[in-house]
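Following this line, the structures themselves.
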Structure 1
Amino acid sequence: MHGKQRLALALLAIAALVAVFMLYTRPDFLVQLSNQIWACF
């Protein structure tokens, strides 16, 4: 991989991790998500 591609992938991974962390700080979202997943069964 070239340096720019590696940097772009690292930034994308960091952005995804930050987005997931921000969702975990909202308990109402987690409850809704778990209810939707449980409804599949």
Structure 2
Amino acid sequence: MKKLLLLIASAAGALAVTKQIRDKQAENRLWAEATDSPQG
């Protein structure tokens, strides 16, 4: 039972970290787009 709880906790932690990384990447893309100099 303890192993199952540990596995679930580890999976939840991994998902949280993955979401945090994706959110940061999306924010960085938006920031780069907003501050990009006009082309042309």
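Only the coordinates and a few stated rules stand behind these numbers; no lab work does. Keep in mind that what you see is a predicted model, and the values were worked out from it rather than measured.
Results, tabulated for the structure shown:
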| read-out | value |
| --- | --- |
| Structure (1, 2) behind the derived value 39, 5, 4 of semi-axes √(5λ) of the Cα gyration tensor in Å | 2 |
| Structure from which -29000 was derived, helix-only ellipticity at 222 nm (-39500 (n - 2.57) for each DSSP H run of 4 or more, over all residues; to 500), options 1, 2 | 1 |
